[in-house]
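All of the numbers you see were taken from the coordinates with simple rules; none came from a lab. Quick caveat, the model's predicted, so the values are computed rather than measured. Cβ atoms are built from the backbone, for glycine too; each structure is taken alone.
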Structure 1
Amino acid sequence: MTNVDARPLRVLVTKIGLDGHDRGSRIVAAYLRDAGMEVIYTPPWQTISGVVKLVTEEDVDIIGVSSLATDHLIVPKMMDALREAGLEHVRVIVGGIVPDEEKGALLAAGVSRIFGPGAARDEIVDFVTSLGRQSRSGRIDEFSEVIP
């Protein structure tokens, strides 16, 4: 196990756009904290550039975006901004109210999973744990290609 593997997963739980309803994201943040992850929780109304900056500064493995209204519709732009910043190893999940007809666009943009209302605590924690390992593995592979 490397030092990178030894530290807890770092998850940014955030709300982008104008939706201020944060009850669900607070509950999920507590689930992840209780599971031993480091959670960086932002207040609502974050910008895409602000999220990208936090991901870089906080060395985040996973971003969890909560959406109650239509803020999930700007997630594809956030995915583009992450790629442009060289952060394609960071995985993204979305939770909240996402109409079925809009899920495909999120998944096509690179979102790893969409959790709807009523998702079980263990389901969320297990998936985030597995996803975090993938994120770190991608990052280690990226560095191993650069360093001979």
Structure 2
Amino acid sequence: MPNSVVHFEIPADDVARARTFYEKTFGWTIKPFPMPPGKEYFGVTTRKKGEPGIDGGLMKRNMPGQPFTNYITVASIDAMNQTVQANGGTIVLLKQEIGKGMGWISAFKDPENNIIGLHQVAPAPPKKAPARKASNAASRKKRK
């Protein structure tokens, strides 16, 4: 189904304290996640591979009152932001790249003041054509 919830983020004032709480309370695995320099982020694994559910992230709170946020994957953040606004929502985080090759995010407030994140997947890198092997006749000519 399109527009599925695929990720969550937990903001924390004290990341170490939050990490300990979620690991001990739910048995989640929380490990540093590679990010651009200057940004600290932790990947949160809530399930074993193949089990239902989604995984998420844990990070330092960026603004007072920053809530727990669910992210919905959409085909186009630009198009969805227009749809959100046309239906009474307000954009609170403009589209921005997550990290090289990881896609983009944005966030909006719905008419009930809930904040929801949007995620747009980055296009797959172009596949390189396999190197061609020289034909047997060409290989024989090179040996002569």
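Among candidates 1, 2, the computation of distance in nm of label points 7 Å out along Cα→Cβ at positions 10 and 66 that gave 1.5 used structure 2. Quick check on the output: 14.6, 48 is Rg and Dmax of the Cα atoms in Å, derived from one of 1, 2. Which one produced it? Here the read-out was taken from 1.
Matching task: 3.4 is the computed value of distance in nm of label points 7 Å out along Cα→Cβ at positions 18 and 82. Pick the structure from 1, 2.
Structure of origin is 2.
Of the structures labelled 1, 2, one was used to calculate relative contact order in percent (Cα under 8 Å, 6 or more apart), giving 21. Name it. Only structure 2 yields this read-out. Among candidates 1, 2, the computation of helix-only ellipticity at 222 nm (-39500 (n - 2.57) for each DSSP H run of 4 or more, over all residues; to 500) that gave -6000 used structure 2. Taking 26, 18, 13 as the value of semi-axes √(5λ) of the Cα gyration tensor in Å, for residues 26-89 alone derived from one of the structures shown (1, 2), identify that structure. Derived from 2, not from the others.
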